[in-house]
1. Thinking of I, II, III, which structure, once Cα extents along the principal axes in Å, for residues 37-116 alone is computed, gives back 55, 24, 21?
2. With Kirkwood radius over Cα pairs in Å, for residues 69-204 alone derived from the coordinates and found to be 15.8, which of I, II, III does the value describe?
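Laboratory data are not the source of any read-out in this text; all were calculated from the coordinates shown. Treat the numbers as computed from the prediction; the structure is a model and nothing was measured.
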Structure I
Amino acid sequence: MPGIDGNRTPASFGNGQALPRLGYVNPDFRNPSGTSLTRDERLRLLGDAHRLGMPLIEDGAYSELRYDGPGEPALIALDAEARGGIENSLVLYCGTFSKTVVSGLRIGWVAGPRAVIQKLFLIKQAADLHSSALNQMVLHDVVSNGFATRLEPIRALYKGRRDALLAALERHMPAGVSWTKPRGGMFVWVDLPAHLDGAELLARSIAEIRVAFVPGHAFFSDGTGRNTLRLNFSLSDSDQIETGIARLGALLKTLV
């Protein structure tokens with residue numbers, strides 16, 4: 001696979017900073033924002049990856065959970081088409097059934113050039129001997145008998161909860177609060193006024209109104225993002241969503 005060579009010395013920027021050796025991307029309804037890469041963004045990313053000789057790990061965990069509009073091709077599909085096949089691709093696609101079929105089995109898959117898959121097989125075998133054969137057999141039987149039809153009720157359920165969350169945010173959030181409107185996935189990203197801190201808000205929210213969320217600061221590596229938070233809509237039903245967002249909105253109105 002081009003770009004994977006343990007003996008290579010990394011190239012460097014003009015300031016002496018080493019170039020990246022590996023990229024990770026969640027192109028569809030990514031965690032935590034729920035947003036997706038456009039086709040142009042995907043093509044630019046692939047072009048940069050090949051220019052740098054940088055392999056990409058494509059995390060497709062949420063790709064099947066699309067509720068609105070047409071989807072974009074996976075990075076690995078675009079790369080294989082442009083490079084004459086998957087064997088010339090710089091992308092490893094990681095999929096999972098945990099978000100679409102059953103979470104407890106913890107089974108996924110990897111697609112990529114054969115030589116890399118063979119090495120990953122050996123690494124996996126050395127790391128934990130083997131994933132449960134029985135779990136894999138059960139899941140193979142399930143997905144071989146109508147995987148697409150099984151997705152429809154899941155998508156319908158999550159779409160309804162997504163819509164309920166977006167509608168509740170419109171009704172209850174004060175001025176100065178904004179949020180993403182994802183076409184799929186499980187998350188909505190919220191930007192608070194700059195003076196608010198998501199972690200401090202969480203502490204008050206749990207203590208005073210018994211509503212929990214994830215402070216956005218946890219998703220930043222540079223110490224920023226303190227005035228952001230992530231909301232998940234996959235677990236709570238519409239009534240719980242309405243109640244929770246109404247309480248959170250009322251609390252925020254006392255702070256903005």
Structure II
Amino acid sequence: MTDTPADDFKIELRSDVTVELVKSSATDADVLFAARVSTAGEQSLDELKKDPERSKGLINFLMRDRHGSPFEHNSMTFFVSAPIFVFREFMRHRVGWSYNEESGRYRELQPVFYVPDASRKLVQQGRPGKYVFVEGTPEQHELVSRSMEDSYLQAYRTYQEMLAAGVAREVARSVLPVGLYSSMYATCNARSLMHFLGLRTQHELAKVPSFPQREIEMVGERMEAEWARLMPLTYAAFNANGRVAP
């Protein structure tokens with residue numbers, strides 16, 4: 001993370017993302033309640049804890065045979081700070097997700113921009129559907145960092161000029177690039193999160209290969225870590241059954 005001076009303002013350059021679990025109502029017991037009501041009616045939490053192996057087996061059965069609705073009776077809300085291009089990919093996930101993003105119409109957007117670090121693979125080889133990413137050269141990394149920083153500086157300077165001239169924020173924001181950081185609250189349930197993870201992360205246990213952009217995968221990895229802590233039996237069943245959402 002670096003600060004770069006430009007006239008009377010600075011831009012901040014980041015290569016990371018922020019993911020925080022703000023609140024949750026999500027446990028493995030939520031899955032068991034929902035599943036067992038169809039055969040046993042209402043049950044208490046104590047009854048659900050009596051036979052942990054049976055509970056584990058039921059969750060695995062539901063996952064394996066793709067009985068998906070019991071995995072919807074829970075909720076997780078995340079705060080996410082990431083480049084705008086990551087959010088544009090997020091919005092393709094509509095079922096079981098709710099979003100509220102900061103607005104460039106109502107607030108002045110802050111000069112925080114994305115520049116990939118040295119670990120980011122830069123070069124795409126192959127054709128769509130059969131391509132891989134490989135390491136970039138030091139010269140390519142230097143070009144990317146310098147070009148992005150120059151572009152961000154010019155864009156944010158222009159944005160500030162328009163604001164100073166009295167141009168509405170909703171108009172002035174048009175010059176800002178998708179590398180600008182935004183923030184949002186994203187709420188989902190375990191089933192919708194599993195679908196997201198199946199598409200937006202690469203994993204050795206996945207039955208279906210996925211080729212996510214690295215930046216949204218970074219968000220997915222952090223969400224996955226929080227979810228694994230909240231619902232360990234469900235998470236284990238997800239991995240044991242090929243990371244395919246039920």
Structure III
Amino acid sequence: MSDLDYVLDRPATARLGLIVLQVDETIEGDFRRLLPAEVELFVSRVPSGLEVTRETLGEMEGHLPQAASLLPQSATFDSIGYGCTSGTSVIGTARVGELVHQGVATRSVTEPVSALIAACQHLGVARIGFLSPYVAEVSLGLRNVLAESGIDTPAFASFNVAEEAKVARISPASTANGAARLCEEAGVDAVFLSCTNLRTLDILAGLERRVGRPVLSSNQVLAWHMMRLAGIDSGIPGFGRLFEH
């Protein structure tokens with residue numbers, strides 16, 4: 001048998017990693033649509049509870065390093081995202097970064113909370129209507145974290161659901177109608193649709209036209225922030241003002 005010659009291809013434009021909750025059924029598909037084709041995306045999963053409470057969210061802290069370590073180790077990542085908005089509010093943004101760095105080499109780490117704050121700063125937004133699928137205790141913790149960063153949530157509404165399987169099946173129309181109601185209740189600069197498992201991608205552009213202001217969602221801001229941290233300013237058009245601003 002003869003040894004064959006080979007040539008190694010040049011690396012992709014950017015190498016991104018995503019740590020997805022075991023119960024999440026939405027974010028992976030959204031990211032495949034949000035990222036340009038030339039970006040490499042690798043996905044790992046972290047154990048997570050069937051119901052969302054502060055206790056089940058906090059339990060992910062112990063699993064994050066191992067979940068990160070299951071991403072390919074052949075090269076340094078440009079950015080890695082932890083795909084849980086409420087989990088980040090419980091564990092803490094800095095702690096999430098520390099835990100991911102323990103498991104894999106990456107130039108940057110982000111999550112939906114830091115991504116939302118960056119997106120609000122980018123758009124000049126300080127007051128948001130906040131729509132959550134979760135119970136009050138979980139939502140309040142996230143609102144407090146945002147307030148500490150100078151982002152007020154004067155208008156708030158929730159579907160008050162604890163089971164992740166139900167969250168993934170809340171109709172986009174229900175979310176759009178709820179967000180539109182938020183804009184009627186108080187003067188807000190934008191609307192945020194919280195939760196990576198909530199199906200929001202296909203309503204963003206239409207909802208922006210309906211309410212006349214930016215509409216942000218967990219998966220949208222996370223993908224946008226990961227690309228910016230990786231030095232990529234482009235994105236797929238049609239998914240909200242954030243990618244066009």
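1. Numbers: I: 39, 33, 19; II: 55, 24, 21; III: 36, 25, 24.
Of the structures listed, the value fits II.
2. Details: I: 19.0; II: 17.6; III: 15.8.
It was calculated from structure III.
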